[in-house]
Structure P
Amino acid sequence: MSKLLVVDDEPSICWGIQRLGESLGHQVLTASTAEAGIELAATERPDVVIMDVRLPGMDGLSAIDLLRLRLGSAPIIVITAYGDLQTAVTAVQKGAFEYLVKPFDLDQVEQVLERALTRETEPDPETSTAEYVEGLVGRSLGMQEAFKRIALAAASEANVLLSGESGTGKELAARAIHRFSTRGQGPFVAVNVASLSPSLAESELFGHVRGAFTGAEQDREGLLAQADGGTLFLDEVADIPLTTQVKLLRAIEHGEVVPVGSNQTVPTNFRLVSATHQNLLRAVDQEKFRHDLYFRLCTFRIDMPPLRERRDDIVPLAEHFLGLLSRRPALGGEKSEGAARPRLSAAIKEELTRRDWHGNVRELRNAVEHAIVLARGSNLMPEHLPAPVDAPHSDLAADDPQRIATLVSDWAAAKLQSEPSTAELHNELLKLVEPPLLEEALKHSHGQYVAAARRLGLHRTTVKKKLSQYGMDSEETLE
């Protein structure tokens, strides 16, 4: 049984298609507006969407892009009226699977539905690359949640904070928010704050007038002014100098900047999206980041999950990069006209999924490119991959309990903010910390769980039960 979503403000259309879908054994959901349809898509994840172009509020064409963020390449069938074929053509160019012209009969709907539900869904590097939105690829629950929040952010004017490890796709998410927002036709100004010299950060961000400092030979428009009418993306926002944070806060609150060396304000209207791999709340506690600026930046937060927590996405991502990179004629050696593109072997897929990818999506892309070069047009094998990158070294010490407490606090704060309805926080923490604790105790007790229990201060039956719970009991675990 498949799940269908019908979005139309005509009750008769919804009723007719619902009856048809249910008679074919499918579950059918209906919505009368695009906004309601997007909400249903976010929670129900339908297999096919049938949607009218002309809807109250957001129109169907605008909704296609937002539905793509949530549903990926799921077929979207567009309904259009007589004399509106140009709209249908535009919809198909935006990725619609098919369009139906009103009035239509239910036999037509049945035929289109059958094609949509039986189409080939296996990813193919020859054809699938263009189906992904802005380079964001993901079927895992973590990425689907990120897609949902990106879509919600795009539909608002709220400032957004993107949080996640380096290489998780924070700038791609920022670009998607901009593209699908009402500011999508305006400028997208990206600034890596870490690359700015502390002495010149104010000049870069707010601009300067001639003679403001040595070397300022002419007026220069700042990056905040350049973002007028569009989106300003501040990457590595935690690195903004404290003195600059005051001026940035004023610019956000008042919609104006004062160039260095000037007393005249310059109006600017931008939407701010920030990103960091650091914990800003910890920086606030350490008085390295202003708390009032933090709350201005973090009106809406999106956490980008690390690749090792979404292993189901690794192979689709590798296929995506293979499709992109193998199109370069010079990459991997000379190719004859019409030569088949290389593919991922079963062995390399297994190896890719096994690795932890501490460099995240960026590391995976580099690994695929490395493999293409070595494969020279043949299918990619594990031996074509570079050596795995080790996890960043932790400088935690046994006599540093405050650091451990801070890490736990940061983790809890992030979980409570991203999952406010969670009721299993304590159990989740235990599942994270108990297995490595048990493993180390066993290692230092030469595999004897009774000795390990003494080191841990637990009864031996409790340790044995926990080893079984985490699948850590084996013949090598001794009395």
Structure Q
Amino acid sequence: MAGKTLYLGVGILIIIILVAGVFMMQGGEEQATQTTPQEAQTPAAGAETGTKQEAQEAKTETQTEAEVETLVIGAPLSLSGKYAKEGEMSLMGALAAVKWINDNGGIMVNGKKYMLEFKFYDDESNPDRVTSIVERLITQDGVNFLLAPYSSGLTAKAAPVAERYGAVMLSHGGASDKIFQQGYDYLVQILTPASRYFTSVLDMVKAVDPEAKTVAIVYKENEFSRTVAEGARAYAEKLGFEVVYFQSYPADAQDLTPVLQPLKDMQPDVLIGGGHFADGQLLARQINELGIKAKLIGILVAPALPDFYENLGEAAEGIVYPSQWEPGVTFSPDTTPQGYEWYGPTVDEFIKYFKEVAKERGKGDIMPSYHAADAAAAILFLAKAIEQANSLDPDDVRQAMNDLALFTFYGKLKIDPETGLQIGHDMIVGQWQNGNKVIVWPKEAAQAEPLYPRP
């Protein structure tokens, strides 16, 4: 009897040990899969794990060649809210550049190879959320290099936080000149400043129609759009145009008729303005509905996105827009200007990587807008600066940026050392013609003649 009892006790003990082992294994696996912060239960939260996996795969493949580590770049990005379209494009552009860098060996610092990981959170187009995300990325995620959020308003909120912690931040969607007049040491601009957005459009009009005399400007009441409008007014007057109308509209306007109605009788030669996607689309629609005629209509931001034509159809025909970049540009290693160094993917390679990312994110077979190119260029500029500095110290990297003169698929990149303002990159002019976006200015980059005057 005692023997049976002993066997029974031993059996029970074995069962308990096995059950406990299974429980512990399950617990260990569950903990290991918690690779994203609990707060980020948004589309952004799941997305960052993909780039981390790619970095780890690349690390395994090259382990025998050099010691490999992971370098994290962080960002607050608008994947919901009023900047969602521009924010999603920015995200896909950044991920495309990260993929290209990792596929081409990562970056070397002091004999170590680093593969890039891109960690991001949805800022919901909310200024308060931007500041908390930037602080979290720096203090909890240990990020020293960041992309700013989309828009000048959100970038203005993010910049002081990065500055306080000494983290380098690259502005890919904050074009306002004013941000770079605040004395920030760690903020660097990639895109052409807002004050120069419409200079190429006005240069084109002057070239194709020297008789054009009058310009009307309507703009969204926010920092970015106001800076664009004021810069356009100053440049128009410098070229000899008469600015006959200069009027803002509320940022949340749902009806622009009160602002546009006076233009019916004025019939200016040139009508330019706008702000971001939603109001830019509304502006174009109501210009058409009110029958306002101008030889040229130029609108900010919105026409650069494919949804603009899909939503407006014929009302979009002939509308021009200033653009930081378009897929049809001919920048290549062979066209690198004197004094600049080529770096990064070719135009075709960037489009290929972008399309791969877009499909992975369920966006279908779409082309990148300039918002995507802005963010990709920011990643490339940062990566090259890190290699140039041969250091991961933010101060060393920021100093190295002062000496960079890069030529990329995006064009020229060079900053003012004192302010971080972009001084190398130039705008191009796109236009909707027969349902397609084409580059019409400058002449050396043009795919078609400008449709002028607008039908």
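Every number here is computed from the coordinates shown, using simple stated rules; none is lab data. A quick note: this is a predicted structure, and the numbers were derived from the prediction, not measured. Cβ atoms are built from the backbone, for glycine too; each structure is taken alone.
For this structure, a couple of remarks:
- Distance in nm of label points 7 Å out along Cα→Cβ at positions 218 and 250 - structure with the largest value, from P, Q: P
- For Rg and Dmax of the Cα atoms in Å computed as 26.7, 81, the structure of P, Q it came from: P
- For 16 (relative contact order in percent (Cα under 8 Å, 6 or more apart), calculated) the corresponding structure among P, Q: Q
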